[in-house]
1. Figure out for me which of the structures P, Q the number 1.8 belongs to, where distance in nm of label points 7 Å out along Cα→Cβ at positions 110 and 374 was derived from the coordinates.
2. Among the shown structures P, Q, from which was the value 14.2 of mean count of other Cβ atoms within 10 Å over residues 238-245 calculated?
3. Match the computed value 22.1, 89 of Rg and Dmax of the Cα atoms in Å to one of the structures P, Q, and report its label.
4. Quick check: 11.6, 32 is what I get for Rg and Dmax of the Cα atoms in Å, for residues 102-149 alone, calculated from one of P, Q. Which structure matches?
5. Give the label, chosen from P, Q, of the structure having the highest value of FRET efficiency 1/(1 + (r/R0)^6) of positions 142 and 382 (r between Cβ atoms, R0 = 35 Å, to 0.05).
6. Have a look at P, Q and say which one yields -23500 for helix-only ellipticity at 222 nm (-39500 (n - 2.57) for each DSSP H run of 4 or more, over all residues; to 500), as calculated.
7. To test your reading of the models, identify which of P, Q gives 1.05 for Rg/Rh (Cα atoms, Kirkwood Rh), for residues 326-389 alone when calculated.
8. If you work out relative contact order in percent (Cα under 8 Å, 6 or more apart) for P, Q, which one comes out largest?
Structure P
């Protein structure tokens, strides 16, 4: 009996010591380099579809993990806005950026139109450099939520003109939807940036000459305006998100740290169009960009935090449709270009082409429930310093609060 008590006492002792040690370690983990990746429109189902597609390419039944689904910490995030169970990107972006809910179509303001402050400003105030990246235009909802305030997410020119006031050191990705204003009578936004101290770089080949610049805005080469092309449509010389992430790291790296928000914005656009192949390739492209951050993490494991999440689900993809318990994802290999680029412009909507792509999904046994957003919870994956804070269930407003808490910055 005494021996049993001794064994129990030893087990309890080491359990307490282990718990205390872990708690102390968690408390001491203060990330200097923070990556926040947002896969716009990326739900659990699109990730499962992507992993199943990769397995299919190897001739097997199963799932092949991608860079971020191998991260050790995972949770789920609720996404409703202040006025709707189903959020839009600007309301969700505002929640993830500021920690507060707002109404759909609003950006960086509360439902009463009071300005909210993004955590990027609070981080920047501590002398930490900031990068805002996206595959869609940098004046769009998600990137805009991290530097701008607007009662209407569609006020693209006004949103873009707020970039210089932010003072953030790196912007990159798609260009601008309305670079000369709604009527084309405003000062060109690229000139606005240059007049306010930004080195506007068009294409990677021109980046090396600007490395000494304090503030950089990196976009596609002249003639390739607006959003980056879908991965399936990419041509030589086109930027990819992984290129922009690598450039941002190179420009922002200092011993004091950095914060980078990078959006895979065209996952959402592909899913809106129920374009299964483009959705898969956009997620793989997103994963490639995260791999760049992961390689940085391997060099600075005690100081780096990588968070990967989504603002909402789009499209309601399903692995399987109709009867038969079959999935034929190899059928998607017949697709050679995106449909979503046409679907995004109603004037160019091609019903015949849409039906052809829907035929591909039906043949591949991929189902879709909508061409809009959903109210589903979305995943969150993390690795690195303080990553365990992002396990379990949380609301999207908790994400920025957790980030600041880990960085020892007051919310």
Structure Q
């Protein structure tokens, strides 16, 4: 029976999860804006001709940001899955009908976002991967960890296998495209995006970008990486690491220590290879090194960030400093989509047409200003409303009925799903 199932009440929220979610929203914007602005799509030969401050910023973004914050969201997604499943079972929804419906509508929202706004959408990818979590619903804790580490290692095995296959059976790669042709192609892209109208962009650039992105997600084996972090979040819920931060303090300290050691080492290699041009395609020995560095460094640093926030949250002074992030996290879906709307207006031709006009430093500055605006508006909005506007729409679609948005009459859903 699911007819009497309602959103959970406001006192069921775990505030540190909202803080982590808000923290991740900011990091995701810094990573994504490099692509919104065009800088992330610039050929590496041209990147090396930009100013020193842009090259340093680009390196630091790859080192500290790229991949880490969607990993935090993936972790939170797995935690939220376990939390919602437990609450659903207590309310009689033993088949998790409501959660599955949430995933279906998240997939729809993601597809609309990808095609109508920005092709770099991650919502649809989360929704598809989320259905695989049901395979692990009854697995014991030890099994969750084994599967998580196996999934993190899977891209290494896949890349090495493809490297061996391509070396033995495929023809040598064609000669690299010369700088003049790369420059010409880049200039065409800048002109098309910075001057194109809305219809022209969504039927041209956006459509090609979306198709290429989904192909790359498969080739980069992003799905196993996401699912691995989902399972680590699932495990964290099972062990109640965030329910009792005092008891978990020693554990978080170990995660912080080992996460920083492995994360800094892995990302030093990864960021250096990305600065050199990636070397992932065609498959190469450097690509193998990069794949290993990603598998070790990215999730390790993401977990170190989570542990650091959890440890700081125990201190009253830091709790006051971090608390403004919680409303951003409570409105994560709204803020993620709002970031896309603001950025396409800034950079695309039907807005201010700034695509390709700025390097990594200025783009990152834009991201910080946008996030500051989101912190202010999220804190203000939730003084008067219980959910963000997109959260409200999503919940109504999920529960198939109208929900009040005013706090004095509505109830809060404390297990918001996380996004990239």
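Bear in mind that the values in this text are calculations on the coordinates, not laboratory data. Predicted model, so just to flag it, every value in this text is computed and none were measured. Cβ atoms are built from the backbone, for glycine too; each structure is taken alone.
1. Going label by label, the one that fits is Q.
2. Q
3. P
4. P
5. Sorting by FRET efficiency 1/(1 + (r/R0)^6) of positions 142 and 382 (r between Cβ atoms, R0 = 35 Å, to 0.05) in descending order puts P first.
6. The read-out comes from structure Q.
7. Q
8. That would be structure Q.
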